[in-house]
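The structures come next, written out as structure tokens.
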Structure 1
Amino acid sequence: MSIEEPWQALKYTYNVDFTKPYFLAKHFSIFDVDRKVVAQAPENACDAEITYSDSKNTVAKSIAASCSIEGSYMAFSGKASMGLSATSNSQTHTIRIDARVRARSYACSAKGRFRMSPHKFLEDGVADYINDESPEDIVDMLGCFYAYKCALGGVFEKSYIMEATEDDDEQSVHAELEASYGGLFSVSGSAQMKATSRKSNKNCRMTIKWHCEGGNTKLWLGCNRSNFEATQKAWAATVDDSNLFVYGLKLQPIWKLIKKVNPQKGKAVQALLEKRWAKQKWNPIKWAKKVNAIPTNCTVYLQGHTGNFLQNQAPRAHFTNTNRLGYEAMKIIHVGGGEYVIESQRTKCNLQAKPNGDCAFENKNRLLWERWTIEKVGKKYCFVSKHTGKVLQCRPNGSCATVNTNRLGYEQLNIFTR
């Protein structure tokens, strides 16, 4: 069997395939064209990208945008786009991180009459099939999209698909994966799919999978943060004309082509596909359960080792007494990236860690001085300043300070919600 020339990728229609990078695969050879109507340029480029998708910023929209078919993004929607089986009854919010490396060897694009009037280049019998067959049969035979531009080369993709809690965001999830797996592009074994749970939350199911098209895929085995660049370079060198993969597709819905042959049949195919895609819509309605959940966006009271509670003495922060009244009422607010502010309910000012170690409620900023990370130590919590790296502590005299990095008795606080 002879190897096709790179430009011949534009002879085909394409269908959605959620097992492939960018969710697209060749389907049917529909155009009878030669090299004269396709521009082919050699390229030698290798790059990487990381994309984040969730219920609001869906993978369907990002894929459709990359293919220049934003109006048809529903083709890439649904549970399958987030790594779930079509039969799954999951209604839990899900996050998907896709880390990709791309090695580009060629860029191809339709030109002249082929770009402007592709219906004049159909293979023998295709026009008759469009005129004679039902919309269902036409879609099954011809597919959903045709391409006018593409890249050819290789694509390595590693995906992390996980159930999400309300506190998750792009920054915090990236940090979690980097810390847990030695880099987003790491491959620790030959298994291409692994079902597990998140390192930060055993309540959250997670699937990790990797896939490579083009080049010597085995070179990715054992990839980690320290050898990523060397692996990327070695793999890119193995991508050649014998193992090219089509990606970077710019598409048009198949009904635009069909309408040029038979306008009524084209409208029927459009209605059929849009109805099918609409049925794929998935609206998760619940969040995964948090582990040792930090009570956020509600009134809390922070108790030190003395039994006294943190109080806002406007602006001085102090552990003065055992009251749980207005002066002691606080709210822990997640501000993204696993960072929090401690807001006084009396003044709405946020606790800040000053460079000299003092703590005060001086303003309503939510900047570096006011931001904290929270660590669970047994049944208690330590608040670590993002500004100084020091830990909030309750001193025996009741003063509040950040003067060291201990996570001991002085630094361990109880959180009460009533």
Structure 2
Amino acid sequence: MAVETGINTKETTPFWHDFWSTGWDKKPMLLRDPAARLDLAAEDLFNAVVQAAETIERPEGEGPRLRFYIDRRMVAADLAEVLPRASDRSIAGFIERTEAELAPHEWMLFIDQIHTVSFEIWSAARDFIHGFAEASHILPAGPSDVDVFLGHYSNTPGGIHADPCGNFMFTVYGTKGMRMWPPEAGPKLPQKTRKYESVRDQGELFTGDQSTAVYFPGRWYHVGESPQEPSVSVNVALFLEDDPMGKVIRELRRRAQQKASIPKRSTYEISENVAELPEGYGEAVTAVAAAAGDSPSILGAMHAAWMRRITSYGFESLPPVATVDPVTDASRVRLRDKRYPVLSQPNGGEIVVFANGRSASVKQIEGVARAIELVNVGDEIAVMDLFALNRSTELNGDFRDLVKALLWRLRSWRAITVSGVHS
């Protein structure tokens, strides 16, 4: 069986308007032949799964998170032996090998944040979310995420549970069921256990295949089922909870730590004056107070974080930047996609530039803002034409270097394409 993908050739706006009014955050839906799909090639998905498997030695929190289960028990030792590898050659090849090696045992591989190793997956998900955001004029408050489930299992190991996110499930191999219960059923459900036969028939089953997508709202209880055959599903998750206070406090802590390096302590000596604070507390309070006194700067940091989030359509974790050659005088550049312009914001003597979830500051001199405007038009433009935007004889050399450095960075972020000599 081949991996099918949802190449989008339809106008999506009517679909999204209808979905927004009838389904979003209201009820689960089986979307048959939906106009909006995940434009993802099978080869890109396989490459991402293999790249994710190669990250298992990284510290927790760096890159995707992988969990492999055999008969619902998580594999802790020799994990690499059961993960996808390049020699499998395809998703189907990995499944065939795993079925042969593990039969008759059930198995499941879960990969969270797979988009952090694949620009192609990140871009396909961003395009999908863009259609939703354009139709609804909202962006869910929490982060966006993409995860993958591969396996042959009676039910997902976590059992019945609810998540604070809206999910779109695309089954790209085999068939997979999602059994769901409304939020009010929660107190009566046996949660986080594989033993839920007593309530199985009370849940509504939505079966996904290559011609459908399954949507389930946040806080609806659900469990995945793939008992009849192996399946692969790609989920785009839109989390619905944000923590502005927490983000401000984390930024405040980061700034305070820059002002004072206070080591963690394992013990304290008890002095005669027991009311005296131990060493480090006074310095910490001074550093936090100093950081908090710069509220305009903290507000600026929050604004920059918001702009990065807007240009990534909710993704806070991103794929790596591309390794690219320098932009030359003879190069020509073009915005990669008119739906995603380069945004900019003055900040003192600088301009902060935002694209594809990333940001950088450049010197604010004549011509920079106009150069960004011309790139955003979307037509191919010669780098030499951008040089002419600065009329200062004294500063034009610096301006040329600045423009090429900015274009190189935008290219590494995959916000623009570059053609021409040595490009």
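For the read-out P(r) over Cα pairs in 5 Å bins from 0, in percent, for residues 252-355 alone, a value of 2, 9, 12, 13, 14, 12, 10, 8, 7, 5, 4, 2, 1, 1, 0 was computed from one structure; give its label from 1, 2.
Only structure 2 yields this read-out.
Tell me which of 1, 2 gives -9500 when you compute helix-only ellipticity at 222 nm (-39500 (n - 2.57) for each DSSP H run of 4 or more, over all residues; to 500).
For helix-only ellipticity at 222 nm (-39500 (n - 2.57) for each DSSP H run of 4 or more, over all residues; to 500), the value -9500 is produced by structure 2.
If volume of the Cα convex hull per residue in Å³, for residues 52-99 alone computes to 74, which of 1, 2 did it come from?
Traced to structure 1.
Assuming 1.03 is Rg/Rh (Cα atoms, Kirkwood Rh) as calculated from a single structure, say which of 1, 2 it is.
It was calculated from structure 2.
In terms of Rg/Rh (Cα atoms, Kirkwood Rh), for residues 172-275 alone, which of structures 1, 2 is highest?
With respect to Rg/Rh (Cα atoms, Kirkwood Rh), for residues 172-275 alone, the highest-scoring structure among 1, 2 is 2.
Where does the value 20.4 come from, among 1, 2, when mean count of other Cβ atoms within 10 Å over residues 20-27 is the thing being computed?
1
Bear in mind these aren't lab numbers, they're just calculated from the coordinates by the rules spelled out. Computed from a predicted structure; not experimentally measured. Cβ atoms are built from the backbone, for glycine too; each structure is taken alone.
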